[in-house]
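Please find the structures below.
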Structure 1
Amino acid sequence: MKPSFIAIIPARYASSRFPGKPLAKIGETEMIVRVARQVSKAVDNVIVATDDERIRECVEHNGFRCVMTSADHRSGTDRIAEAYRKTGSDADVVINVQGDEPFIRPEQIESLKKIFLSRPDARIATLVRPFDPSKGFEALFDPNLVKVIFSDNMQALYFSRSIIPYIRGKEWKEWLDSARFHSHIGIYAYRADELQRITQLPQSSLEIAESLEQLRWLQAGIPIEVATSNYPTIGIDTPEDLAEAERLLNEATQ
């Protein structure tokens, strides 16, 4: 029997770097609405999970369902787990798309779905992207670009803000010619029961060191399946990112 899917998009109003980010407009459309529209091209059941009435009003005005959640969650994963419980859904797999990914592609979501359709034992899945050498070696040093290495059977081995793998015996500027690097795309899918379980795990030492929640799951021995996506994505973390998103949108419509 094929698994069923629900997509939940966490969206907070409060942000130290960009307050009100989900309601910031790209073109004439609020960012959270753009995300929901993109996700709905691949998943029939789409929910926005928020702790802010302004976001709820915007989402529902544009025809999408919204669930109010606690303002005290430590992470988007916790918010998604609460929203899933509140919906009363019996979907087998929960897809987590960040509310600041307005250019997420339906093909990327389909890649995650295929993992669960082909591997009944899959518990958590995410996407990775080959690093674009044209960005230059210096871009690999950016701690906001999370790097990932994975096994031959497409399971994550480690995520890091540092450059992995380390290339021994080569000058750093030669590394791009010596190995293929991959960055992480922050979209996840979880078996519904696994989602509830991981929210009960305490923070792990690796998670605290790197400030990467997925390391908690790996450190607990939970496998994370990966699929490769070649589509570029832009997460909107600052007003400067929003300006870049506007530029991309203008290019796409010309």
Structure 2
Amino acid sequence: MIVREGTGPRIVIWTLTIIGLAAIYAPPLYLLGVSFNPALQPGLPHISDLTLKWYIALGGETALVAALWQSLVIALATAIVATILSLVAALAYRELHRGRSLWFLTVLLPMFVPGVIQGLALSTVITRAGVKASALTVIAGHLLWAMPFAFIVILTSFAAVKRTYLMAADDLGASRLRQFRDITLPLIRPGLISAFIFSFLLSLNEFTRAFYLAGRQNTLPVVLFGKMNAGASPTIYAMSGAIFLVSSVCVVAVALRSLMTQRGAS
């Protein structure tokens, strides 16, 4: 058998990639399969036994439904604010000439702070300030977590904005605001959408910070954690499976949109 030059390392890379992806996606896929099991034990069902019984039963789980709505509101607010602030931070980064590296590291710093430490620190500061824990405090904690990721995504999308485009618009008399509205914004729109969805999913699935900052109405991950400690219910698998499916659809939609945008640009 003739092996072409460079085929060996390529096979090793693809093998390691497939093994890594299998290790990452096997647990959530198993959880998704369990959610369609009509039996109480967490075992994979036969194809003929697949059922939506536990998904239908979610309607009667008032605590889970209330926590889901709380998480959706918090995630939506976090995604909107994180996208706007990250866009401003990315614009500032591009305008800076000196201190650009320091600004970049400052925006990314919350990404490297462990969630337990960040949540506990924010909880202590908020308590000392006399502020009651609520959805707003959770949003503040989630912003510190989501904004660095949104910043990176938006900053990467600025690669499509060539300096020559802006220079040509400036020569034609377009103001900075007009340049941003007519040139920059359309080119970075896919990045903004990706940053929004990324921030939304990060906030929706965040547990550690919400555990310290939530008020009377906990977020969905916190409620799921409490129910798992009290004894796993089949509806927990159904809720987890639904979230996994929605998250996967959002990620695939972003990927397809990016591919379509790249093909259209080429």
Structure 3
Amino acid sequence: MWSVLSERWRARREAAALERRAVPDALWRRTLKRFPFLPQGEAEGEPELRRLTSLFLDAKEFTGAHGLVVSDDMAVAIAAQACLPVLAMGLAPYDGFVGIVVHPGQARVRRSVSDDIGVVHEYDDILSGEAVQGGPVMLSWRDVRSAGPKAALGYNVVIHEFAHVLDMADGVPDGIPTLPRGIDRGTWIETFGSEYAAFCERVDADQHTTLDPYGAEGVDEFFAVASEAFFVSPPALATEHPAVYDLLRRYYRQDPATRLAGRGPE
């Protein structure tokens, strides 16, 4: 009896959230046009993405930095891209944070690091986005809005940072998100470890890579840049890193290469 009542309560709460943060048809159509890698049509999962987008908007708090006013267009653009990785999972993996801070452009962050003899060095880090344990998630609007044209490059700052959120769900940013049944942890570590090592060798040799060379900074960054390419430039990732593509396909429970190929010519 209690489970039935609890389920009814959740359903009513969700219905209220969907009504509060319903995305107008015209705005939703603009969003899909600007970011064509998003699911289009019922067969691709567009209705579920739209539902999750409204729930995301209702649950998260958007703040503009340096006087930036976060419009509905901006919030929906961010929310729809953030919900793409969890299209088949639901929003529970994002429960650990609330705030999203949007900067007009890249943000300058002061860092400090101690060297081997204890001397502290300070420097400025220029960021397009950042996700930290427990939030908030920081994003450059300039990079967010250019995600459509940059999809061919495998670049997407929103997906990158929310891949980090998924990675940190177990408290450790190590390129190993909470894996579902059916994916062996040892297989994941071995596959990503060998692919990452080979990728770093290519980056060190100044060879062209499909993935952003920033992925060589660590296996956590490799997971994030691979996730970007998986969703926005899937054929390129599947060609250059087929084993990584297959694991991400099983983890995200989506197949973007098939999804985009099924649309045929524009």
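Computed from the coordinates by the stated procedures, all read-outs in this text should not be read as laboratory data. Only a predicted model underlies this, so the values are computations on that prediction, with no experimental measurement involved. Cβ atoms are built from the backbone, for glycine too; each structure is taken alone.
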> Here helix-only ellipticity at 222 nm (-39500 (n - 2.57) for each DSSP H run of 4 or more, over all residues; to 500) has been calculated and equals -15000, so which of 1, 2, 3 was it run on?
Replying inline: 3
>> With relative contact order in percent (Cα under 8 Å, 6 or more apart) as the yardstick, tell me which of 1, 2, 3 scores highest.
In response: 2
> Taking distance in nm of label points 7 Å out along Cα→Cβ at positions 141 and 205 for each of 1, 2, 3, which is largest?
Replying inline: 3
